[in-house]
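Structures follow.
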Structure P
Amino acid sequence: MSKVAETYLRLNAVEVLPYLREQYGYKTLSEKLGVQISVLSRYINGRVLPTTTRAEKILNLFSESTLTEIVKKRLRRTEDGFYDLSDIVNDATLLRLIAKVVSNETRNLQVTKLLTPATDGIPLAVQVAEELRIGLVVAKKRKDTGNKSYFEESVKRSPALAEYLYVPKAAIRRGETVLIVDDVARSGETICSLSRVVARAGARVAGVFTIVMLEEVLERLRSVLGPAATVKSILLVLG
């Protein structure tokens, strides 16, 4: 990891520490992290930065506990059984924190491009791309008039219904390493479609990250993408 990346990681850890302190209090947080309360106080007050190892531990704890609970409380299920993430994706501060977690968990994948569908997941994808300092590619449901060369892939919504996603061929180069990001994975169809686009471009899917994912979709994506791709979600839910 470069010095710049290390410093950024340590700054991210400092930013999430107040949320951990609010959830656990100084005493319990000190025990969980193995750090003296006085040292935690200096971190939170900006007097000193944690080491890279401690920063990783802080961000991992935040991801596994505080962030999961925030998402769980904000998630709504509609009368027809769909999961509503509007209270999450419309909160810019929360999306920034999620993006920091994604950055921490994917920084070793050497991702060069981020791919997302043109849905409610775009605000998160923008934040993640900024955190990782990589280019963002949006798969749209229709072609732009100014571009004539596209990868086109279908997304099956039912046996009789299919939508299409379009990605400009110049957007993903051969040999690139791609991270797919979306807000929710209900069936995995969209992510599978995007993975086919990546393969056709001669690139590789290094990982998939969502805010919410159905448990059965997690297993499906792992099976489709293989062990070389990391598939993660902040919250796994039942269908």
Structure Q
Amino acid sequence: MSPAKVVSLVPSVSETLVALGVAPIACTRFCDLPGVRTVGGTKNVDVDAVVALAPDLVVVNDEENRIEDARVLEARGVALHSMSPRSVADVGPEVCALADALGVEVPVPFEDWPAWIIETRTEPTRTAFVPIWRRPWMSLGADTYGSSLLAHIGITNVCADASDRYPEVALADIAGRHPTLALLPSEPYAFTERHARDVAVALAGVPISFVDGRDLFWWGIRTPAAADRLRMLT
């Protein structure tokens, strides 16, 4: 039986909870759940507000949320469930673990995630530059869900050899890596046509596509459909 009251401090999780049939009683202001009470942002959680709701479970993530907030919640007797996938392979087990914690059914195709991965994996045919920030320009390293999702659909991240998970980059260096496309996401930085012009100058002749940042970075129930949408877009 699912907990009566669940708080989500992770946008991906909020979306996944709803798909599992569990309506969060509160979430962050970055979660796409109109009408649901918010308890601050992912990095500045209103801990007192969360505790006051007396939730049965609070779902957190080690990248989105601060460890200090998680520790305070635990110290105040709040039960936490952490979801922190770093790759597409991690997503299925994480969704299954969440469903188990809530006492709900695991949806298709997550109940046999290895089979879904084998059936939908695409051999690499393209390389991409994916900026996630500017001033400074930043991109994705290998140990990230976004990079893994691109690899799953046959797109090699040109910054996958970076030692940092989110490395600072120079567009001149990116040009020397010869990407075959550039993908500009809508979040965490909202890239526009103005930014695309800067990229186009630096990466002469490289096709540029705008992508929904949620499809690249929101893991969970979204992953299978996001992979399909990214395939069609690119």
Structure R
Amino acid sequence: MKRVIQKMSSSALPIVLIPGMMCDHRLYTHQLTRLQEKRDVLIVHANHGESMKTIAQDIFNQIPWTRFALGGLSMGGIIAMEMVRQQPKLIAGLALMDTNPWAEKPDVKANRQPQIEMANQGEFLDVVANQMASRYGGSITEQPAQLKLVLDMAQSLGKTVFIRQSIALRDRPDQTQTLKSFTGPSIALCGEHDQLCPLDRHQAIVELMPNCQLHVIPNAGHLITLQAPSATNSHLANWLETLS
């Protein structure tokens, strides 16, 4: 499942956006509205494959352009890094949002199997609600609507995708060498209060990459595209203007 918005008259560089774990195109609703004013936008879901390698290959097969900007949030950023590892010459610039360049930590990896077992028992939405969404942050007044959207997205993707994505995250490689070798103009965006991928991950990304700027999004947690769309859109639009 994917969503393509094309402005055939546009000569601006297109952008591909990859959602985070158990999220779909609705994660980028606000970005779609802003960015499609000037360029083609493609949002691709990570539905197929149980490894970062195969997920990235599947996404490449769905992209109609030979050169594009690439962005991803959380797991979407991890997939984007794998895409850079595989075919860096296709990617003009990289936007990494609320994400992590390292392999899974042992304590997090150990928790994946119990979550997979819960999913096999039909309880994957409980995992999403209680172990994932509870740490996404955001304003207190907006959290009920945010939780509803998160669960709606997860429900639409289903148990099988949850298991595939869990395995891919569990077994993912470290991407520090990938980032060191990528010279395209890039940005790292981090919610000020992100509990899942805090600031140190993004400071590391900027230190690794030769051409990357860090922006901390105030008053936001892990889902900056939903929680702080105006600031996120502004940084993405400014970054895209630097690409050719």
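Work out which structure the value 60, 45, 33 belongs to, where Cα extents along the principal axes in Å was derived from one of P, Q, R. Write out the running numbers ahead of the final one.
On the way: P: 60, 45, 33; Q: 55, 39, 32; R: 48, 38, 33.
Attributed to the structure labelled P.
Ranked on mean count of other Cβ atoms within 10 Å over residues 18-25, which label among P, Q, R comes first with the largest value?
Between P, Q, R, the highest calculated value is found for R.
For which of P, Q, R does mean count of other Cβ atoms within 10 Å over residues 114-121, calculated from the coordinates, equal 15.4?
R
Bear in mind that the values in this text are calculations on the coordinates, not laboratory data. Note that the structure is a prediction, hence the values are computed from the model and not measured. Cβ atoms are built from the backbone, for glycine too; each structure is taken alone.
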